[in-house]
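Computed from the coordinates by the stated procedures, all read-outs in this text should not be read as laboratory data. Predicted, not measured: the structure shown is a model, and the values here were computed from it. Cβ atoms are built from the backbone, for glycine too; each structure is taken alone.
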Structure P
Amino acid sequence: MMPEQSYCYIWEFIVKDGANNHFEDFYGDEGDWVQLFTMGAGYIRTELVQDQTDPQRYLTVDYWNTEEDFHEFKKIFGKEYLALDKECNGLILKERKIGEFANLNTAFH
């Protein structure tokens, strides 16, 4: 049974000019990050959104059943996580962690 609320974290990315398609390939709903996250227990989904006034700005929202599920994933797949992060660095001008949140919208669990 799903918990009443899930854990999510949000990142902001400013993407280099000309790198949007590559970035979306890595971070989109069938991208490399999602493929990696699906290897972890408790992963729910990732949402990728693009700023309507600044096409170089994106947010990612990664949903997990619990915060513990995410931290366990990072313990098990930390090496793969860091390698993929390094691979994506060339596409990004700036990234910033917005924060960690409880998702209260139970309709999407």
Structure Q
Amino acid sequence: MSKKFLTDVIVQSTEMPAVAANQLAADLIAAIKTEIVGTGRFTLPDFGAFVARETPKRTALNPRTGEKVAVKAGATVKFKASPALKEAAFAGLKKAKRKAKKG
């Protein structure tokens, strides 16, 4: 999903001018970022949750040279899909397989 995709959906569903829809999409993304930074979590019912997690420092291998490289501790955002989203995705996958099988 991209900001352009969000903008297009907003324009189609609200008949809002593209410039205003683009600003709304940017504001939504900024609000989601602020919530994740502030609370460490952002949840959309029937969609899923974005959760901030710490990553420990570790040693990795450079794939080109095989040399060991130290990787600093950091943070990442993980997404956990809701049961409703998983069910919908599974139904869509099954439908796509049936369609491919016919063709």
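What to note about this one:
- When percent of Cα pairs over 18 Å apart is computed for each of P, Q, the largest belongs to: Q
- Among P, Q, structure where mean count of other Cβ atoms within 10 Å over residues 10-17 as derived comes to 15.6: P
- Answer label among P, Q for the case where relative contact order in percent (Cα under 8 Å, 6 or more apart), calculated from the coordinates, equals 45: P
- Structures P, Q, by distance in nm of label points 7 Å out along Cα→Cβ at positions 18 and 90: label with the highest value: Q
- Which of P, Q yields -18000 [helix-only ellipticity at 222 nm (-39500 (n - 2.57) for each DSSP H run of 4 or more, over all residues; to 500), calculated]: Q
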